[in-house]
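J.: Take a look at these structures.
What follows is calculated from the coordinates using simple rules that are stated; it is not laboratory data. If you're wondering where the values come from, they're calculated on a predicted model, not measured in any experiment. Cβ atoms are built from the backbone, for glycine too; each structure is taken alone.
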Structure I
Amino acid sequence: MNIKQEQLISATVPVLRENGVLLTTHFYNRMFTHNPELKNMFNMGNQESGKQQTALAMAVLAYAENIANPGVLMPVVDRIGHKHVSLDIRPEHYQIVGRHLIASIQEVLGAAATPDILEAWTVAYQQLATLMSGHETKLYEQKATQKDGWTGWRPFFVGKKTVESAEITSFYLYPADGGKVMPHIPGQYISIRVFLPELSLYQSRQYSVSSTPTHDYYRISVKMEKGLQLDTDGKISNYLHNFIQEGNKVDLTAPAGNFTLTEDLDAPVVLISGGVGLTPMMSMLQNLVEKEYSHSITWLHGCRSRKVHAFKAELDEITKVNEQVSQYIFYDLLTAVDEQEGVLEGFLDINKIASLPQFPGTRYYVCGPSAFIQKQFKDLVAKGIEKESILFEEFGPALLQLN
């Protein structure tokens with residue numbers, strides 16, 4: 001890409017800020033019209049809600065703003081790359097996307113999309129596609145070469161289905177070929193693919209692995225969604241609850257994601273979760289306890305009530321027998337038993353925890369709904385915690401810009 005083309009891309013930034021979602025909405029409509037088979041690969045729930053269009057518009061804008069130095073986007077490239085690999089997205093898919101994206105720019109901008117601008121964006125997209133697919137190739141290679149690793153979709157069967165709370169059920173997933181699995185890194189997710197009859201489509205969703213790493217199986221813990229107007233995400237979670245039984249088969253990809261415990265972790269750890277956001281934290285806690293982690297581990301969890309609090313008995317036992325582990329629980333409404341056990345009332349508030357670790361190097365992991373993450377991030381920063389010490393996992397398309 002030459003300097004003139006970089007300048008042309010930069011000149012489109014104001015247009016992208018103003019009309020980015022209009023462009024990406026047109027793009028997805030165009031692509032699914034010409035390549036309807038891709039509906040089996042994309043999250044149609046995020047299409048219905050508009051989240052995917054917004055996420056793509058933000059990504060395109062960020063790329064245009066940093067066109068002269070796209071390397072600064074590597075943390076974003078890594079996060080998206082893990083998601084793409086978990087969905088088995090390959091280089092050939094980039095070519096289809098590129099064709100429809102350039103055509104959409106031309107159709108949305110009309111006369112403003114001069115031949116020079118279209119050529120600049122064509123070159124820019126190829127540069128981005130090369131960057132993304134190159135990074136994803138390395139991720140695929142890591143999975144293919146790791147012991148018991150694999151790439152693409154692999155059939156598994158449900159070996160056990162366990163109710164964890166009034167809303168959350170765990171599924172223990174074993175390879176259908178009788179083989180082993182590559183242990184996940186605590187905090188990672190797997191993609192699961194099912195056929196959704198009401199859409200006549202295969203749909204894939206990511207679920208955090210909620211068990212400690214093992215070569216034998218993966219455990220995911222899925223929340224049952226309630227209400228008459230369920231979005232597609234809720235329908236898939238409910239499909240697992242209602243129709244997937246022990247012995248049934250599903251397809252999985254290997255573990256992915258960079259919301260993880262680092263190998264060189266050597267400092268206090270604080271886990272902050274809301275609702276079903278506790279699932280990756282369970283894996284982290286179990287792994288740290290198994291390794292007899294010497295630093296303090298503090299877990300703050302908030303949910304509506306004891307009835308929907310998954311893994312509570314297990315967490316209470318872990319806290320009881322491991323003196324380095326402490327937990328603080330917040331419920332919306334308290335019972336007499338909750339009050340006796342020291343449960344706190346209301347939305348999770350770190351300011352109510354006087355003993356919250358703030359030692360240098362402490363790592364803070366946050367997972368839950370977007371509003372929950374935003375509040376915890378804001379409160380941690382207000383306490384003087386460095387942004388770089390706060391890691392968060394946002395379920396769904398990445399829309400939060402906090403770090």
Structure II
Amino acid sequence: MLLYNIVNERLKSITNPQIKNNKDFIFQKMPLLNGLQSSDELLEAQAHVWNHIFNFVNSMSLKCALQLNILDIIHKHNKPMTLSELINALPINKAKSEHIYRLMRILIHSKFFVKVNISDKDDEEGYWLTPSSRLLLRNGPSSMAPFALATLDPVLVDPWHHLGAWFQDDSPMAFVTAHGRTLWEKAFEEPRVNQFFNDAMTSDAQFVANLLIKDYKQVFDGLKSMVDVGGGTGGMAKFVVDACPGLKCVVLELEHVIDGLKGDEKLSFVVGDMFVSIPRADAVFLKWILHDWNDEDCVKILKKCKEAIPSKDNGGKVIMVEMILDDKKKLDHEKVETQLFFDMEMMTILAAKERTEKEWAKLFFDAGFTSYKITLLGLRALIEIFP
């Protein structure tokens with residue numbers, strides 16, 4: 001409509017009939033609109049802007065599907081579900097049934113569901129799961145549902161509405177601008193936040209542990225003891241010690257995180273502060289810990305890790321699972337974008353960041369380590385650091 005109005009006004013000012021019908025002349029002579037001259041450029045730019053304005057619809061539609069338990073309902077049906085079958089199974093106000101089709105349509109477009117024929121009739125189709133939606137099943141072995149629900153909780157989303165204000169104030173992070181305290185303080189004071197954060201980290205720990213034991217179990221070879229620093233409620237540690245009979249593990253955590261948890265002969269819980277002291281062991285394990293902290297704090301943590309382990313000749317090492325920002329050398333556009341999303345999340349929520357390999361290496365060497373080894377794990381990497 002905006003382009004139409006501009007062209008129309010331009011036409012009114014032209015009296016020569018031959019020129020008036022010459023579209024190329026009109027666009028050549030009319031003033032540039034924000035630097036764009038052709039209608040194709042203008043409309044393409046508008047579509048791009050709209051796509052990013054409404055990009056949150058994908059996330060919130062997925063959150064809605066998780067809240068309504070749509071994925072698990074279809075999974076338990078054990079075959080594709082028709083729209084009417086799905087509506088009848090959903091815990092919704094049936095007066096709003098007509099809108100389920102629209103929700104499923106966007107989720108099909110974003111590849112969380114597919115529509116398949118379920119009979120010889122061409123018009124009888126059912127909704128079925130994709131590999132991505134299977135990762136979000138509540139009772140799946142590596143369910144990402146708790147992580148998705150935590151990340152999209154208002155507590156973690158609200159700071160994004162304060163990002164502009166944060167750039168202008170003195171707060172260390174937008175989370176503080178929004179809530180008046182850090183995430184760690186809020187989790188300590190509010191059990192609900194502590195719970196959803198721990199559930200999210202446990203679900204991701206199970207995902208990582210399953211992957212490591214399946215394909216990279218050799219990283220634990222020769223270890224008799226390990227400390228899982230910031231290991232939450234022990235999900236990762238339990239998986240590893242169950243798979244490695246000769247290995248014992250200590251989970252080092254804050255008191256409110258492990259309050260009430262009891263260990264056993266192979267897995268124990270210790271209240272402590274990684275900035276002060278880390279129990280001695282053959283190896284220290286850090287999963288998604290350092291990306292929560294600035295460079296100075298990371299070096300402090302790594303130095304404490306180095307103090308806790310033996311020399312390289314005696315098998316000492318730090319095992320990390322972290323993201324390594326890519327510059328499109330190895331990852332495609334969508335994966336690079338996802339890594340940048342995480343980096344912005346760290347900036348907004350924790351005043352921290354994701355890092356390139358060069359940035360990681362500087363931290364390792366500043367902390368006194370001599371070498372490291374990287375094994376890529378999709379968007380993240382398994383990093384072994386040696387004293």
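J.: To which of I, II does the computed value 0.35 (FRET efficiency 1/(1 + (r/R0)^6) of positions 194 and 362 (r between Cβ atoms, R0 = 30 Å, to 0.05)) belong?
T.: Of the options listed, only II reproduces it.
J.: For FRET efficiency 1/(1 + (r/R0)^6) of positions 274 and 290 (r between Cβ atoms, R0 = 25 Å, to 0.05), which of I, II scores largest?
T.: Evaluating FRET efficiency 1/(1 + (r/R0)^6) of positions 274 and 290 (r between Cβ atoms, R0 = 25 Å, to 0.05) on every structure, the highest lands on II.
J.: Quick check for you: by Rg/Rh (Cα atoms, Kirkwood Rh), which of I, II is greatest?
T.: When Rg/Rh (Cα atoms, Kirkwood Rh) is computed for each of I, II, structure II gives the biggest number.
J.: On FRET efficiency 1/(1 + (r/R0)^6) of positions 186 and 370 (r between Cβ atoms, R0 = 25 Å, to 0.05), which of the structures labelled I, II is highest?
T.: I
J.: Once relative contact order in percent (Cα under 8 Å, 6 or more apart) is calculated for every structure in I, II, which label goes with the largest value?
T.: I
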